[in-house]
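Trainee: The following blocks contain the structures, represented as structure tokens.
Rule-based calculations on the coordinates, nothing more; no lab input. Fair warning: this is a prediction, and the values are worked out from it, not measured in the lab. Cβ atoms are built from the backbone, for glycine too; each structure is taken alone.
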Structure P
Amino acid sequence: MLSVALCTYNGERYIREQLESILNQTMPVDEIVVCDDGSTDNTLQVIGTIASTTDIKINVFRNESQLGVYNNFQKAIDICRGEIIFLSDQDDVWEHGKVETIISYFNDNKSIQAIFTDALLIDQNGEPNKIIPNNLWSYHFNKKDKKIFDNGIQLEPFLNGGNHATGATMAFRKELVLNRPITNICQYGEVLHDYALAIYAAENNALGYIDAPLIRYRIHNGQTCGLIRGHATIDYQMYVINTCVIPYLKNPQAVEIAKFTSYRLRQTRKVHGWLGIIRNVRKYRQLYNKTALKILCTDISTWCKTIIGRL
């Protein structure tokens, strides 16, 4: 069974186009679970009109009080009955073959627990040529991060650089979050549901990606997240790792990688931090195998930039 977890809030302008793109897939989903966080416009009326015209079940739940983004997605995920759940925002557009492409990937890769994809960026009017570059991964998933990810250390790019998996592109097996709510990682208000899902999958190298734009991701003034440009500060990364991530990891190897990443970030803040980085070459090799040198060079480069920035 295939489910869609769709969260809405005052989305009447775009929700029709989004729902129609989900309903017109080459491989149909079985249910769409809509959790509305207290819309005051005509969002629910639009959804009701569309629901009356399709055989695909659209279940709508209106929150009595506002839950916020990640709590609302947690509610929608809990309600979904499918073995595979697709996340959906209210203002994007799915490409016609998105579901079929992702399910094919899951079928060919049984160990994969979650998938994220690239996206074509569009403006509020649906135009892709007004945003340059107009692919999501130009901002969120660069070549260096891909290489480290592909070398079997999926957790590393998500700890040292932030989230690369945009929720609107994601799908996952529900077993990934059984007895493991995403609100654990999100509860401190620093990260969202998509980051939590990516961490849960990546700690066991069970996160996959499809290098193709399977949605059109809309950039407009009224959205919750949009594009996050640039890199997170070292203080922010260390806080996320130590407070939001490490306490909720289950894989001992992943815990070691996370702790060592936090240590490496601390070293980049010290005047002689490169000494500590170099002294731990053995630890790099133990944790990162053949990508150790690349990560070591990245850390030294980061240290140099940090120190130069203080001068």
Structure Q
Amino acid sequence: MNDLERAIIKTVAFFDIFSYPLTVSEIFKWLYKPQQKYTLSQIREELKTSSILKKELKIKEGFYHLKDRNHIHLKRKHNNNLAERKFRRLVYLAKVYRFIPFVRMVAVCNSLGYSNASEKSDIDLFIISRRGTIWLARFFSTLIVKLLGMRPKEDNKKDTFCLSFFVDERYLDIENSMMNSNDIYYPYWVSNLIPVYNPDNLYEKFLEANKWHKKYLPNTYPNQFSKEIKANNFSKFFGILANFIFNPPIIKRWLYNWYRSFQIKIIDKNLKALINIDTRVIVNERMLKFYSNDNRELFARRWKERVRKILNKYKQ
């Protein structure tokens, strides 16, 4: 098995974990750790001519997947249709968030970033805060979701919003929160963020600060959202006013400490027990990350099992 065949197998096997078959252009974009650069035409040709890939991969309606996974292209198409509804709710929320002066970038992440969210799933957001206001950004973005009735509940997460990842705009490099060098999910997570509100071009700055992900995915490129929300004069004026009201200069430091202590106080006790012991739950002035059910280790294990099962057949 040559390098390109291995890279294609590894890429398709990763997305197989999520029942997400890939087009040729997607295999090119998300090609995992090839030893050299390959063009889209080279990948297309390899898929057509490689006897190994023809044996291990199947194609249905333009989607490549591992053999014996014959119907997952239908699941992908179904979830893609569901994504339209979820994106409409996201656009609505982003229009509200642009009035929060402490929120400077909002991106959708995880399954909806691939338009692969299920009917009952929530919507995961990644938020970059204005410098020195990460606790204010979390407080007001969470409060608005709560007031709008869009906060996830234990028995109902459908189309609600999960606000579990914030970073301060001064500290955009998140490589140190990788699980370890075998964390295959994190580079894909970075590459597939979709900016929904990005008035200060922080999405582009975030990708530049995290160009380490190119070591794993050299062909990725920035994503665009056709319905990206823009700031306007009214939202800018309201933001200035809101900043003066909720973060007044005279008691700014005291009030910031209150926002922080209040939120730490009401954090679920199970999350509190995990704070800063590993990369699942991180709480500091640079990053707020609350993923108690962080499945990256599980994904890495499942991916390795799939890849190992195939590659072992072709060992010299």
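Trainee: Can you tell which of P, Q yields 21.0, 71 when Rg and Dmax of the Cα atoms in Å is derived from it?
Mentor: Corresponding structure: Q.
Trainee: From P, Q, which structure was helix-only ellipticity at 222 nm (-39500 (n - 2.57) for each DSSP H run of 4 or more, over all residues; to 500) = -13500 calculated on?
Mentor: Value -13500 for helix-only ellipticity at 222 nm (-39500 (n - 2.57) for each DSSP H run of 4 or more, over all residues; to 500) corresponds to Q out of P, Q.
Trainee: Matching task: 1.00 is the computed value of FRET efficiency 1/(1 + (r/R0)^6) of positions 158 and 182 (r between Cβ atoms, R0 = 30 Å, to 0.05). Pick the structure from P, Q.
Mentor: So the calculation was done on P.
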